[in-house]
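Each structure below appears as structure tokens.
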Structure P
Amino acid sequence: MLIAGVDEDGRGPLAGPVIAAAVILDPENAIVGIRDSKRLSARRRMQLDVEIRHHALAWAVGRAEVEEIDRLNILQASLLAMQRAVNDLSLLPQQVLVDGNQCPQLACPVDAIVKGDSKVPAIAAASILAKVARDRELEVLDAYYPGYGFAQHKGYPTRDHLEALRCLGVTPKHRRSYKPVQACLTRP
């Protein structure tokens, strides 16, 4: 049975897209060390990202942009990114397992598993691909918007990021529906 694991990265940040990944692992070709991306160093995540892309039966990354997050809300945008990732798989899964307690609408059976990234290897693999893809994107944003520290905080509301927002203003990559960003937009 072809089972796709799905997870997302980037629900909490103030900037950048939410990115989801879908992975169908090869049961004949286990990848050692796959676990929840939050439990891995950045270096190890990058190594596993390469292995997963090389050895999985299928993988895909989907995204929802800042404008979609602001229009739909972060939950709906996350589900949209997951749907896009699954729909972009080169193989049609017979079942999809999603990290969390909400499921995207898909053409195949889908189940949500709370803490699935620590229970299901395919979900953990998806968490790695999503995290690495989003981190890379925020590192690129750092070059386009110097002074915000995107490469360090990855868009999360750290003290440095909030201070940069107050001093430098809001970029087109900030989520305007999020309260700390709204506060900077409405400030005189």
Structure Q
Amino acid sequence: MVVDATHPYAAKISANAARAVERAGTPLVALRRPLWRAIDGDRWIAVADVGEAVRALGGAPRRVFLALGRNELAPFAAAPQHHYLVRSVDPVDPPLAVPHAVYVTGRGPFTEAEDRALLERHGIDLIVAKNSGGAATYGKIAAARALHLPVIMLRRPALPAVAAVETVEEALAWLDHATSAAARGV
């Protein structure tokens, strides 16, 4: 049995897992945390991908918080007029090819208070983020709302149509059921 518990934006990994288990005849369930939903006070600009996010920044210089993975940063070199604050789990190497970038590393969870302080300290006026869902990185979304900042929100990529659950508990229940069925030869 396989539980695809990859990041919601790891579409290639999820597609590879779906193809592999189909070939092997192995049961699969995807653990997909629910999307964040905009609520009153949110100022989201939905975009399909990083290229569209870069275009949505516009031409006037802004102070932008990039809350993306290292592999999604390169397209922002096409908009060097902005000042970027980049937070990533691992150091960004090579650095973004722009004249103004500051890097911070860290792994969530991040609280609203921590993210609000970070945004204020760097004078951020716009955030670019993935709609990852979950609580660990929601602090930046809540902080943006409190500070009345727009968020350019990347939509999730298309994922394989497979059985899916939203919580670890549901994935464990699926495993229990699949294990029991396999033991009975079903």
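Using the calculated result 2.0 for distance in nm of label points 7 Å out along Cα→Cβ at positions 66 and 162, pick out the matching structure from P, Q.
P
Between P, Q, which one scores greatest on distance in nm of label points 7 Å out along Cα→Cβ at positions 10 and 42?
Q
Which of P, Q yields 1.6 for distance in nm of label points 7 Å out along Cα→Cβ at positions 34 and 90, as computed?
This value belongs to structure P.
Out of P, Q, which structure matches 10.9 when mean count of other Cβ atoms within 10 Å over residues 26-33 is calculated?
P
To test your reading of the models, identify which of P, Q gives -9000 for helix-only ellipticity at 222 nm (-39500 (n - 2.57) for each DSSP H run of 4 or more, over all residues; to 500) when calculated.
Label of the originating structure: Q.
Looking at structures P, Q, which one was distance in nm of label points 7 Å out along Cα→Cβ at positions 74 and 122 calculated from, given that it came out as 2.2?
Derived from the structure labelled Q.
Output the label of whichever structure in P, Q has the greatest value of distance in nm of label points 7 Å out along Cα→Cβ at positions 106 and 130.
Max of distance in nm of label points 7 Å out along Cα→Cβ at positions 106 and 130: Q.
Here Cα extents along the principal axes in Å was calculated and came to 59, 33, 25; which of the structures P, Q was it taken from?
Only one of P, Q returns 59, 33, 25 for Cα extents along the principal axes in Å, namely P.
No value in this document is a laboratory result; all are computed from the given coordinates. Predicted model, so just to flag it, every value in this text is computed and none were measured. Cβ atoms are built from the backbone, for glycine too; each structure is taken alone.
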